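Scrolling down, you'll hit the structures one after another.
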Structure 1
Amino acid sequence: MPRKNPIFPGPRTARGAVLAVLLSNADQAGAEPLRGRVTLAAIVRALKRKYHWPIETTSFPSNDIDGRATWATVYSLPQDVIDAALDPKGQDWLKSTHP
């Protein structure tokens, strides 16, 4: 089954904001919090299934603020996918995600 080409979501949407962080390799700690009831995991799932982005997921044990054990998850795109996505059209899309 051939792999589908990734599709860019609307630039000013939650999906667009998350994809912009993934494409820029920026730290999500500095990203504006998501509003509403949609979780980051749900957005990543939509970017993978509906928009065909090959987002990789890595989870590892961590400690919560109150000391309880928890899991942290990191999402990333392979560098070759980022390079291909940032052709001139992709650069224009990325610039349009910021007001």
Structure 2
Amino acid sequence: MYAVIEVQGMQYRVAKGDRISVNRMEPVEEKKLKVVSVLFAKDKDKYIAGDPYIKGAYVECEVIGDKRGRKVIAFKFRERKSSQSTRGHRQDLTELVIKDIKLG
């Protein structure tokens, strides 16, 4: 069984026990998170597609913590201009563990 969910404007294919990294979320008091925006699900031989979301379906997640992604380097070089620039970026991420998938 797997599902396609939408978190922070991005879509992820998840199954029970998966660990995913999503864009940094606001801190939550509880470590439990319920994602109700389920776009698609597959359970054995049955496929369920939402319009745009599946009614009554949700995914239970546990928030592991915040981390930073790997460093990405952007390098610009201008030929014959004696000009170059380097810029680095590290994305802030929140790590989630998928506990259960419930289809309404």
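What follows is calculated from the coordinates using simple rules that are stated; it is not laboratory data. All values reported here derive from a predicted model rather than from experimental measurement. Cβ atoms are built from the backbone, for glycine too; each structure is taken alone.
Points to keep in mind about this one:
- Per distance in nm of label points 7 Å out along Cα→Cβ at positions 25 and 57, the highest-valued of structures 1, 2: 1
- Looking across 1, 2, the calculation of distance in nm of label points 7 Å out along Cα→Cβ at positions 65 and 81 that yields 3.1 traces back to 1.
- Source structure (of 1, 2) for distance in nm of label points 7 Å out along Cα→Cβ at positions 9 and 89, computed value 1.2: 2
- Read-out distance in nm of label points 7 Å out along Cα→Cβ at positions 17 and 49, computed value 2.2, structure in 1, 2: 1
- Test item: Kirkwood radius over Cα pairs in Å calculated as 14.6, pick one of 1, 2: 1
- Among 1, 2, structure where helix-only ellipticity at 222 nm (-39500 (n - 2.57) for each DSSP H run of 4 or more, over all residues; to 500) as derived comes to -10500: 1
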